[in-house]
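See the structures that follow.
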Structure 1
Amino acid sequence: MPAVHRERALAKLTRTLAVTGRRDDGYHLIRSEMVTLDLGDDLEIAAAPDGVAGPGELEVVDAVEWVGPGSAAAAAPVPTGPDNLVLRALALARRRASVRLVKRIPPGAGLGGGSADAAAILRWAGVTDPLLAAALGADVPFCVTGGRAIVSGIGERVEALGTDRACYVLLTPALFVSTALVYRAFDEVGPPVGGEGPVNDLERAALAVEPRLSRWRDLLAEASGRVPVLAGSGSTWYVACDESEGSALRQDVVAAVADDGGRAAVSVGRTAGAYAP
């Protein structure tokens, strides 16, 4: 029996996101502050014996805790074919393994769940080159190291910052928002105009792509008494809170979701440090 290696794949929260340009190949340039949160997926990785063809096998266990009676049909399912970022990371690292992925980060949430899973594979395989990691996605280089950092370029430049303590309540509706479509809309509508607090240049574009996001923003605002911010290209909205009030505020949001009749995942996330080298 091959030894089983366990990796934690922690969620990523985008605190600020500025789109700073666009390359000739169509990739957008960003400057963003990202932090790792203490909630995430778990991977059990067993290296495949010699002679096994392909990157390996993947089993996905859905452990997302949804709230409310509404339909989750619009949520993004986790692909298990060659497009899955775990299998793509194995192929990039030229490793073969059987992977059991316990999925707790809602897919399509803007919390870097797929990127965190891919980064966990790269850490296991000893792949630390950010340019290689960026070939899998803009969030993957940050997710390899975690902690708190300024991320720029197309995600390949990661400047580590000192960690701080912060707490957030996150509301993820059962909606899938395409990142590619959001960036395409950004080229048409541009960033939000005015406003205070944390900045996410993609928020206006995300609302243009998926207008139903506004319903969940307003629900979280009413339940929390705070101004929600969109995580990346969505679909998660979040508000900052004191750590002492996180659990109580989550219950208020859960009750609001139940009363609304929709369906969402509601979590409390606290900032976490970088992964041990």
Structure 2
Amino acid sequence: MEELHPEIGFEEQTEERPARRLLPVIIAMLAAVALAGFLLAAYFTFMIEEVTVTGSELYPEEQIERVVLVGDGSHMDLRRNAFYLPVLYHHRKITNVPFVDSIHVEMKSFSSVEIQVTEKKATAYVHAGGSNVYIGRDGKVLQISDRVLPDVPKIQNMEVRRAVQGETLEAERTAAVSQVLEALQILRKYEMQSKTVRVEESGGISIMCGDVRVLLGDADYDIKIAKIRELRGQLEDRKGLIDMRTYIADGRDIILQPEDGKGGK
């Protein structure tokens, strides 16, 4: 008997045309050329010609411009481009410029940008090692320099043990830094200022309310400063000393006495 076998079909093999294989490569090359042309046109179209600096009180505008615009010296430095620079400096944190927290750049036109600077605010400074050591609200050293910044309280009578930029200030009396920072924070809360904060030999700190020195001790600063705020009108054009080291909010009189401690109300 003859054995039957199913028919086996074979698909005809055809060789792919070279042009079809090269088509994706050609498309990719054309896209790359188009992109390069667009970027080149954008670079020359958005060349920065005008720069405005805002928010910088501690540094000249020219210095901020150098920080932001000076690149690596190449002829195609993208930081001179008004389209690219805002991307690079979009609320960018700054670590190499003391007192500057961040920089934000906005494009105002094809050829102009605005550099917006957010500065770190110095809370106080202490003179140590022949220089002024500025600290922020967290107690970290912002800068060590010879410059004297306006409206920054000076810490008096503080023995500094270690001051390194970017690290927490260390004093011989370890509680002194935190006490000073706490008092200054409460002064800001009550919209008050003190030109100096003194670390007292007897312990704790004192502040100045005009020409009146107020001994705060080492605790309960909120209660004590709130009371001094109530008395500010009466203390204007007065000189002397108020000892609040043991003060509690019980309505007792506040005594203004001469600095020599002989008394007076």
Structure 3
Amino acid sequence: MSFSGGILPLSTNLFALLGRAVLAVLQELGGILLFFLRALISIFKYPFQVNKIVRQAYFIGAMSVFLIALVGLFTGMVLGLQGYYSLTKFGSEGVLGGVVALSLIRELGPVLTAIMIVARAGSAMSAELGIMRITEQIDALFTMGVDPIRSLISPRIVAAVICFPLLTALFDAVGILGGYLAGVSLLGVNSGVFLSQMDSLVVLSDAINGFYKAFAFGLLVVTICCYQGFYVHTRQGGHGAKGVSMATTSAVVFSCVGVLITDYVLTSFLL
């Protein structure tokens, strides 16, 4: 009797903890969705915030160009090296160009671009909004009758939708160049074969699917990063500077995990 009496409360507590965790996750996801919808609707309200969108596009896009190009170049070179040594085992090194291009355009380009933007711009957005929240600047906007979501979040979403596909295209182009340098210049693959295989294996739908992913990643990353910073004051166990640091860390981690999960879901539908 004592044995079953000890097991029953333990199992009940485990189910209660599991239920609370599931409810907390659903509540967080619901909050993020409502936050995104509110910011999305505010985009179409007049007057349009062109100047703010341009400033955010410069911050997210133009200031990330060098980082994206650098990472894309070495990613392509690594793909060229690894692909060559793998394909030579099957006597198929001639298709190296197509393998490099498809890997970049369909998967690595959108994913690594999104992760690099999270590291550079997403963390900064979360920290900036968090500091604005704890210094009561966002509350001051409410007091003045200004919608802070429309003023602070909507321009960032529009800028991300514009910049993520463009930066992905840059990553793909520079990555293919890196693969060409590694395969043709370093390993001696025939230049004409490299380019012809790339041309024959890559079709327009591959590039379109990659841009679909970049578009989705842009919405996802900016929404998560801005949400974490905007609601930093609601975090448990962290206030002030500590809360901002925790929100920034959460923004980066959740954004990267969300990118990988979304990539799997979109790939399963787009294949």
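We did not get these values from a lab; they are worked out from the coordinates using the rules stated. What you are looking at is a predicted structure, and each value in this text was computed from that prediction instead of being measured. Cβ atoms are built from the backbone, for glycine too; each structure is taken alone.
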Exercise. Among the shown structures 1, 2, 3, from which was the value 2.7 of distance in nm of label points 7 Å out along Cα→Cβ at positions 40 and 232 calculated?
Worked result: 3
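If relative contact order in percent (Cα under 8 Å, 6 or more apart) is calculated from each of 1, 2, 3, which structure is the one that comes out at 31?
Numbers: 1: 24; 2: 9; 3: 31.
Structure 3 accounts for this read-out.
Using Cα Rg over 2.2 N^0.38 Å as the calculated read-out, with 0.98 as its value, let me know the right label among 1, 2, 3. Please list the in-between numbers first.
Details: 1: 0.98; 2: 1.85; 3: 1.24.
Corresponding structure: 1.
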For this session: For the read-out Cα Rg over 2.2 N^0.38 Å, for residues 128-215 alone, a value of 1.25 was computed from one structure; give its label from 1, 2, 3.
Result: 1
Seminar exercise, completed: Taking percent of Cα pairs over 19 Å apart, for residues 176-247 alone for each of 1, 2, 3, the highest value is that of structure 3
